[in-house]
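Q: The data blocks that follow each hold one structure.
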Structure I
Amino acid sequence: MVVAAVACAWSWQLQQQLEQANSQAERYAKRISDLEDRLSDTDEGLSQNTQAMAVKIKELYSEVDKLWASAWRRNKASIEELEATSASQGKKLSAAEKSLAAAETQLKGAVGDIAKLKSVAGDLERLMSSAKTNQAEVERVADRLNRINADLAKINKRVQTNEEWVDSINAFRGQINRTLTDLQTAVRNLQAAP
């Protein structure tokens, strides 16, 4: 019973970590959406340098989109696998509890019969072995969750790098705009001069 309770608690903890991973994936989706909005706000009235910059931004968007899609597919499969494993563990725990209850009933009914008592003891040993197997499976699920967290940390790092790159592009765009404004002013001044 204790092993079943520990496995149940472990399974609940894994479910909590899975929900945190889903929440973090949603935050990443929002940040990427913000990046897309920032990229779409760039000025379309610039010269060929701006067009080249737009091509680079489009390539960046494509890369970010590919990275996000790839990470989402990887993480989605892992999350679904974790959920399936968690549900399976819950069913196994429930089945183990039912088997344990049945074993207790057999013990009460077989007090006078030593042969039946030995049979029930054998059943209990098999249940303990099954519980140990379940515990090993829960530990494997925890390892997978840790790998997912590591992958999410990598994605976070990439998103941060992409945000810094977009800020750099925006600074460059501002510099180009100022240069174009200065050039237009100079051309107007030259045209206005006698």
Structure II
Amino acid sequence: MRLFVSVDLPDELAEPIADIQTTLEDASGLNFVDPTQAHLTLKFLGEVTEDRVPALESELEAAVADADLDPFSVRFAGLGVFPDLEYISVVWLGVETGGEQLRQLHEAIEARTTAMGFDPESHDFTPHVTLARMEHAGGKDLVQRVVRNRAPTVGKMRVESIRLTESTLETDGPVYSTVRRIPLR
């Protein structure tokens, strides 16, 4: 099973995300994420055998308890790229408020999952929603222009749970299914 831990965006944010993607649709080389599947990844776990899932679920419950957070609001705004504007691999939507709580969740999940033997993150955690992945640099100039000149506000949501998500890669893109939803407090 290919797994990750996420916060799912509500359906009402799919349209504003699609609107942002429209501003980039002429950028050659971009593969857009389906806005109806938009999520914020807290931890990518990779391939996990089914026999490890119960222990993983228990550790995620403990991580949520460690983070000690009540449900909170997140406001999505601004655009960015990874790793930088000269070499773009991912175009993302940023987090304007709620980032500190998302970092607390990430750190608690990171501590618990690395103790289980999962690989630690190789970079600092930046809360974001992936909008597109760049296959080649054909549309780099347009992406740079949009990221530098637009700071869209998409909306906000209430984070009440995290989700252990299975990603099944299909020819039309990934299909996500919930393995377990773990509520905050």
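Q: The value 41 for relative contact order in percent (Cα under 8 Å, 6 or more apart) was derived from one model only; which of I, II is it?
A: Source structure: I.
Q: State the single structure among I, II that was used to calculate log10 I(q)/I(0) by the Debye sum over Cα atoms at q = 0.13, 0.17 Å⁻¹, giving -0.82, -1.06.
A: Source structure for this number: I.
Q: Sticking with this one: Here distance in nm of label points 7 Å out along Cα→Cβ at positions 108 and 132 has been calculated and equals 3.6, so which of I, II was it run on?
A: Among I, II, the structure yielding 3.6 for distance in nm of label points 7 Å out along Cα→Cβ at positions 108 and 132 is II.
Q: Of structures I, II, which gives -8500 when helix-only ellipticity at 222 nm (-39500 (n - 2.57) for each DSSP H run of 4 or more, over all residues; to 500) is computed from the coordinates?
A: Details: I: -35000; II: -8500.
Structure of origin is II.
Read-outs throughout are calculated quantities, based only on the coordinates presented, and are distinct from any laboratory measurement. Quick caveat, the model's predicted, so the values are computed rather than measured. Cβ atoms are built from the backbone, for glycine too; each structure is taken alone.
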